[in-house]
Every structure is written in structure tokens, then in C-alpha cells.
Structure P
Amino acid sequence: MSTLGALPLLPTTILGSYALPSWYLTALEHIGRGEYGETDLRETIEDAAATAIGDQERAGLDVVTDGEVRRADFIMSFYDRFQGLRRVPPRRRLGPYMYDSTAIYETTGPLSAPQGLGTVEEYRFASTRTRRPVKVAVAGPVTLTNAVRIVDGYRGRDELIADLIGIVNAELKALVAAGCPFVQVDEPSFSTYWADPAKIVEVFNATVAGVEGATIGLHICFGNLRGRPQSLRTYAPLLPHLRDARADVLFLEFANREMAEIELYARHELPQALAAGVVDVKSFYRERPEDVAGRLRRVLAHVPIERVWAVPDCGFWETPRWLAFHKLQALVQGAVLVREGR
């Protein structure tokens, strides 16, 4: 973790996305109608990213992100950067917006991303707006298959994943080359993937192969669309295999499951640091610092403090900004309480 410089015990960060301010949500409506010019668009996006960074700094986070304000619905904007896809209507358009309400992309041939996935631009901007270490998360290849239906160009999902591994790997290397000290692979779909867990770890290791000179994180959750999970909320099948994952930090959610499986995690004695989710982003409950401290102490009963990060369960993209900021303050202040033995 030397790429991040000196960090305190129980370092704090977010998973990636941050809540969007009201003015930016309004701006996005006008942008969607084509009312903004190129300069207007750049200025608005950069102001939104600066706002996200500013909130994280005011809350006191040790490692920050740009809030992923350039992205839409977690991964959906990535698909616009691929060649070899065409967009088709979602499976369901009526009723509550859920996992079957998002757009579907059909393959028209082998996938490529000649201009990358856009995360290098995110890092370059963020690094000019903060002196704190910047982390950038990239959706992993398994998760990127979620909205893709194979029609042409592939004989099966394994071939599709192989191409996506190459695309994400190139993006991670480009981030490190640009100076990013912390890269993270987001794989909420690991918990629902049909392959055996050992195969899943192989996919991750191939994704980060040759990525050197940065701290590497692996984020595995259960989904967070409109605050709802997508899969059975257990890490039990994966944990024995995660020791082979070439990650420095594992980001896992615990708060919204009332800290379930923290004992199971400890039993496997994984070599990576644990970024333990101790703030529930799927709940409207406003944690107090004491709530966060209590959750952290449950983690520290099983994992040495030198190997623990304090983080939210998942991204804040589905959380109102005022509540997200409150939760960030509780996260940082709770970590301080534990750090200082209070």
C-alpha cells in the first residue's frame, strides 16, 4: 500500500460513486435534450466532480474519488464506449425500475473499446482537485456481461468475458500509467455468476495481470439498484477462494446484513486487507459515529486493525446527497472513535 503514502489506522474511503447534487440532476435533464454545448457540458461535469471531491474532503475521508459523476446507472454508460454492441429495449418498461428495466445490448461482433472506458479522464481531473490519494473503480468483466446478450461474434459467455478481461485490463494499466495510486475492480456479479468460485478468481487475476505500481482493490457486493440486492446475500461460497485473488484490499459489505459473516471471513484468514462495509447505503437510517464504531469493533474482534479499512457497503449513487454526506461524516468520526480508543 506504499502507493498511497502514509495513511492512519482504519483508513476511510468510499466505494466509488457519490450522491449527485440537485443542480446536477437538473442539468442532466437539459443535457439529455441536447441543450448543452461541449464547453457547457465539460464545465458542468467538472463542477459536479469537484463538488463530490469537496464533500469527501469535508467529511474527512483519507482516499477520495471523483464521485463517478460522468457515469450513468453504475455501468450503463460504459456500454456506449464499446464497439460491437447495439442497444435494444429493456425486458420490462412498466412498474418499478429494477434490474429487468435497464437497457439490453446485443453483440454485433467482437467487442472493443478503442478509446478506453473514460476512467483515465476521471483520474486526471480528480488529481488536480485534491491532494489526497485518488481511487478509481472500474466495472469488472463479469459484471459488464450483465446487460449483454450474445447474438453475433461469440460462441458463448466465456469468449465474451475473455474480450472484456482484455478491455478492463488495458484500462487499469492506463490508469496506473497516468499515476493513479489505487485502482479497484467492481464485481457485484461475482455473487450471482454461474461458474464455480475458483473460476471467478481466475477471471479477476487475469483482469489485473501485469497491473503493477498501484494498490489493487476488489469490490464484491450483492447489487444496489434502487437499494435492492440482486443475489443471495452470502460470501460463504467465495471466501475460501478469495485468498488466491491478487488483490491488496477486499471491499465487502457487512452493515446492511447486521455484520453477518464477519466471523466466517476471519475463519478463512485471508491475506488481503479488509475494507469492511460499516455504513449501510441501502438504509435511510442515519448512522451515528457510535453506530459505526460499534460495527468496527465487531470487525476488529476478528481482524487485526492494521488490516482493516472503514468503508460504506456500496456506492452512494442511489442515496440523496444530504444523507450520503451525513453517512460519510459518521464513517469518519466512527473510525476516529475506534482509533483513539473511545
Structure Q
Amino acid sequence: MKYRRYMLVLLVLILGIVFIFPGCGQQKNRKVRLMEVTHSVFYAPQYVAIHEGYFEEEGIDIELSTGEGADKVMTAVLAGQVEIGFMGPEAAIYVYNEGKEDHAEIFAQLTQTDGSFLVGREPEPDFKWENLRGSTIIGGRQGGVPEMTLEYVLKKHGLTPGVDVEVLTNIQFALMAGAFTGGTGDYVTLFEPVAAALENVGTGHVLASVGVAGGNIPFTAYAAKKTFIKENNDLIQGFTNAITKGLKFVNERPPEDIAKAIMPAFPDNDLDLLTQVAKRYKEQGSWPDHPALKEEDLNHLQDIMEMAGELDQRAPYDKLVNNHFALKAAE
């Protein structure tokens, strides 16, 4: 009788421990809502970090959505609809210059060149930017970095938009390829894998890299509200650590490995196409070695914005960029 009573007491104690400490040994990952500006192989390091499990290693579950425009991504960040936005730094510059107290701070950079390519209707083996005189180019949203970088490149080669060449800015980013194949414009600037897909079926021909012609700029970066970063240091550090691992992967591994790693993010594209695109971005140095944003690159971006007539006042580097997490991740 005493033995049965003893066993009953022991069972109650065990059950009590189970109910009091149900999560022992099972730490739940933190969900992070991340909105990207668009979905492109250009952002391969991010998809590598997701699908190779680098975020999971940092205790983070990514809920990814696409905004189709830096302005839309920034709106979502400021409204608290997502914790982190992935977009062109120009959006953060605009918000800072509006005087918003809890503005967005950039804490990690993913790409260091423009990611678009100039696509024409016919092959031009001896293509020169000066050949675009008198033509019409579908260039993207006015005020967006792709369109401003295109204008910068055109002006660098003696072409004035609106005078020597017409740049169409009234076609939505996601509809640019369709408008081009439908007969609009002589040329279009497209991201990958769309540019390569058009090239492979013969409806377009990649003639030049806007990124190479435009020079190093912090084309896309991660930003969050200043207060969110301050209150979630560990989370931002873990996020940056994962991105750093993704950058290391794409810089050290061959295009075939990159294509295999990001295949889950692009189920409608075949492996050969993804390899072709990864090789193109890797060879032109689109991915930095680490995610810290350089002051000279931000200055170059603001030069481009000023030249495009989209920037009246420069945002100070030390107010806009927080490199603490990127530098620590790169140690």
C-alpha cells in the first residue's frame, strides 16, 4: 500500500514538472516578417540563407513577402506590417529627410551594384551606350534606384533623358517584360531571371549590365525602424549573421551550387537557367564580401539621386547606417 502511494506521489511530481516546464529543451524560433522589394536571383544570398537553414541556426523563422517597389516596402516597415524591409536605400533616405523621428535604419547590405541588364530586340555584338540615341527605353519607376542608375549611365555617355533618349517610367516594375515583348519600347532594363528567360527564347537579347556601367552602389539593403533595432539587438544580430553566411556561400561556391541552393525559391525556373544567371551576377561582382555598407558607396548613390533631380538634401551616413551588426557578423 505504501509502495503504491509512493508511486502515485512520484507520478504526480513528474506530471507537475512536465506541465510547469513544457518548453524545456525546445526553444521556439522567433518569426520575422521580411518584405523584399522584388523576387530575383540577384538576391541569391538571401535565398541561400533561407533554404540552407542559416536563419534557423540563428533561431529565426522568415515569413517572406514581396512588395514590388521600395516605396511599398518602406510603407510596410513604418506601418509595422513587417519587421524588416529589403529595398533600395533611397527609400530610407527619403524618410529620413522628411524628419521622421523613428525613421528606418539600414543595418546590412546585400548587393553592391545595380542588378538590371539592358535588353534589346536584336543582338548588338558591338553595343555602345551611345547607340541608344533616338531610342525609347522602358526604365522603371521614376525615383527608384534602377531608373536613376540608368539615367546616370546614359548621362555619363552623353545622352540626356527626355532629349536624346526617351525613358518610360509609367510602367510598373512587374509588367516591364510583358510590355516589352508586347511591342512597347526599343529597349528595356530587366532583372534576372527575367532577362535571361527572354534571351533564351529569343524575344530579347542582353546587351549590357547597368550595374557594371553604374559602379558600386548599395543597391539593396535591410532596414528596420530605429526603435525596433534598439529593442531587438539579438534578433538583428542573428538576422545579419544569417545574411553574412549567405554572402559567404555565394562568393565561395560555384554558380552550380548557388543555383541548387536557391532552386526552392524559383520552382518555375530550371537549374540551367538559374546557373546561367548566378554566373552572370557572380562574375560582375554584385555580391559584397560582407554586409557592412561603405560610406563612399552611399555617397555615390546620393550623387546618382542628385543627378536624377530626386534629392534636395543628403542624408548623413552616421544617421542612416548602423554597421554595428554587420561588422560583428564579419569578425
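Derivation of every value follows stated rules applied to the coordinates shown; laboratory data play no part. Please read all numbers here as calculations on a predicted model, not as lab measurements. Cβ atoms are built from the backbone, for glycine too; each structure is taken alone.
Of structures P, Q, the largest value of Rg/Rh (Cα atoms, Kirkwood Rh), for residues 31-230 alone belongs to Q. Consider the structures P, Q: one of them gives -11000 for helix-only ellipticity at 222 nm (-39500 (n - 2.57) for each DSSP H run of 4 or more, over all residues; to 500) as calculated from the coordinates. Say which. Structure of origin is P. Each of P, Q could give relative contact order in percent (Cα under 8 Å, 6 or more apart), but the derived value 20 comes from P. In this comparison of P, Q, the computed figure 15.5 for mean count of other Cβ atoms within 10 Å over residues 111-118 is attributed to P. 0.35 is what came out when FRET efficiency 1/(1 + (r/R0)^6) of positions 55 and 79 (r between Cβ atoms, R0 = 25 Å, to 0.05) was calculated for one structure; which of P, Q is it? Going label by label, the one that fits is P.
When distance in nm of label points 7 Å out along Cα→Cβ at positions 47 and 319 is computed for each of P, Q, which one produces 3.8? It was calculated from structure Q. Thinking of P, Q, which structure, once Cα Rg over 2.2 N^0.38 Å is computed, gives back 1.18? Traced to structure Q. Of structures P, Q, which gives 17.2 when mean count of other Cβ atoms within 10 Å over residues 127-134 is computed from the coordinates? It was calculated from structure P.
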